[in-house]
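Quick note: the coordinates plus some simple rules give every number you see, no bench work behind them. Note that the structure is a prediction, hence the values are computed from the model and not measured. Cβ atoms are built from the backbone, for glycine too; each structure is taken alone.
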Structure P
Amino acid sequence: MERGAYSTAGTDSVLARLRAKLPEFTGALRRVAEQVLTDPSGAARATIVELAVRSHTSPATITRFCRAVGFEGYADLRLAIAGETGRAARSAGWLVDIGREIEPGDPLERVLGQIMAADTRAMQDTAAMTDLVEVERAADAIAAAERVDIYGASGSALVGAEMQFSLHRIGIAAWSWPDVHNGLASAALLSAGDVALGISHSGQTRETIEMVAEAGSRGAITVALTSFPRSPLADVADVVLTTATQATTFRPDSLSARHPQLVVLDLLYIAVAQRTHERAHAAFQRTAQAVAGHRLREVV
């Protein structure tokens with residue numbers, strides 16, 4: 001499989017595919033994609049003329065859009081979206097419209113349902129598109145690494161800190177760098193046998209790209225975690241891991257990417273622990289003993 005590509009066979013998600021391809025679309029095609037992603041259930045119910053009106057395009061543009069995302073015509077696209085949104089609601093167990101906006105007056109029960117359904121869908125899409133060969137490549141590199149640098153900004157920095165903590169607990173020498181100056185200085189000291197992991201939902205965060213590129217120029221193996229496999233961050237990485245997102249009101253894609261990112265990084269962490277089983281097990285025991293005295297004793 002081509003680096004940065006992902007498999008959609010069998011568990012194909014047209015909405016996840018659209019989100020990943022969104023940066024490639026311009027003009028009228030992008031307006032159609034944004035309309036479908038904003039209201040997928042509405043798109044599944046709309047005629048080709050109705051979707052053209054909503055996206056301020058034309059029926060001919062809708063037809064071109066369908067072919068651009070791998071469908072022969074609009075009927076096939078509608079059927080795929082309808083099946084996908086229907087499966088998501090049924091599997092989540094909530095009678096919700098995942099594409100529906102959360103209104104200021106919505107009860108928290110409804111809001112909770114929207115959030116859980118959206119996150120469940122995003123994690124299912126992420127699992128479907130995850131290239132396990134790429135995960136194994138990243139795990140092999142980290143398990144053998146002298147040190148691991150993790151780069152990310154804003155929310156991605158928080159996700160990176162979680163990964164650093166997990167790796168550190170199993171004896172992997174890992175550092176998390178949310179500051180570009182410190183990150184670049186650390187990246188400049190990496191060499192062959194080290195690993196640099198850059199995290200960015202958009203794959204366009206300049207600071208993260210610079211740090212990963214610097215690490216790569218020093219011989220380190222570079223890994224990208226992004227929702228866009230053809231983004232600038234993916235272009236500078238040796239290994240690309242992808243995630244899917246499902247935005248909700250007040251949680252745009254960049255914020256809703258957190259849970260899917262953690263799913264992929266948890267998978268990567270477990271894969272590393274499997275490869276370093278004896279060292280990881282010993283490290284867990286030692287770190288647990290080190291903090292045992294700071295836990296409250298059970299009251300009898």
Structure Q
Amino acid sequence: MTAEEVAGRIESGMTVGIGGWGSRRKPMALVRALLRSDVTDLTVVSYGGPDVGLLAAAGKIRKLVAAFATLDSVPLEPHFTAARQRGDFEFVELDEAMFMWGLTAGAHRLPFMPVRAGLGSDVLRVNPSLRTVTSPYEDGEELVAAKALRLDAALVHLNRADPYGNGQYLGPDPYFDDLFCEAAEQAYVSCEQVVETADLLKEHGPQTLLVKRLFVHGVVETPHGAHFTSCAPDHDRDEAFQRAYVAAARDPEAWPAFRERFLSGDEAAYQAAVAAFHQEQSAKKGDAA
């Protein structure tokens with residue numbers, strides 16, 4: 001599929017899970033395709049990064065379910081911060097482990113999972129809709145009932161995939177992309193490279209096969225499709241571009257120009273603009289030297 005075809009399957013009002021973690025291995029090409037679409041009124045479920053920030057800046061989020069929204073080397077995603085302060089969307093803030101077990105419950109089609117995460121914290125105070133359950137066994141322990149996170153659609157980015165939807169990660173962490181796909185009614189994998197199934201295991205063991213084709217409805221080959229987030233070992237996070245993004249996001253007068261330069265065209269135009277940006281940065285360094 002193309003990124004545009006994936007975006008065309010996302011409808012306004014859907015609950016969309018976005019894989020990756022902070023500013024790491026986010027399906028940014030698919031997010032950018034959503035930005036170019038007319039879709040709105042989304043419930044977004046994410047370990048948030050620039051995916052959340054860009055969708056918030058575009059006014060496409062009605063409700064956000066997240067444990068955080070960070071750019072890793074920048075603690076708080078600036079567009080998320082501004083949108084949150086304005087009260088632009090409903091926010092369900094969960095403990096990281098509670099979020100994971102909510103995805104697990106969704107993947108197993110259970111209504112909730114009992115967890116200790118959140119007990120004794122403000123998570124229960126800021127989320128009064130959360131409930132606790134009592135163990136039916138002799139221990140009688142009170143636990144948090146982490147509500148299932150069921151998704152209409154999931155978007156994830158991996159290093160490699162075959163044409164049938166088997167997805168492979170090659171970096172240091174799988175994050176929870178498999179759970180996002182399994183908790184969704186439809187899931188779409190973008191990847192750095194599409195390869196034949198047999199090639200997935202030529203250089204790497206079966207433990208790197210994270211996403212199973214059973215849960216995938218489409219595959220998109222998008223080299224550098226995670227940019228500006230990292231997709232190790234294929235590429236690191238583009239810190240220079242991320243700094244430029246943050247500076248523009250924090251300046252209401254600068255953001256329209258940044259958006260016009262990098263987000264007004266298709267994915268090919270975006271990648272070309274990023275390449276030009278780095279050429280300019282190199283020229284500035286040369287002049288300074």
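Determine which structure produced the value 32, 24, 17 for semi-axes √(5λ) of the Cα gyration tensor in Å, calculated from the coordinates; the candidates are P, Q. Matching structure: Q. Supply the structure label, taken from P, Q, corresponding to helix-only ellipticity at 222 nm (-39500 (n - 2.57) for each DSSP H run of 4 or more, over all residues; to 500) with the calculated value -18000. Answer for the origin of the read-out: P.
Quick one: distance in nm of label points 7 Å out along Cα→Cβ at positions 26 and 202 came out at 3.3 when computed from one of P, Q, so which one is it? Attributed to the structure labelled Q.
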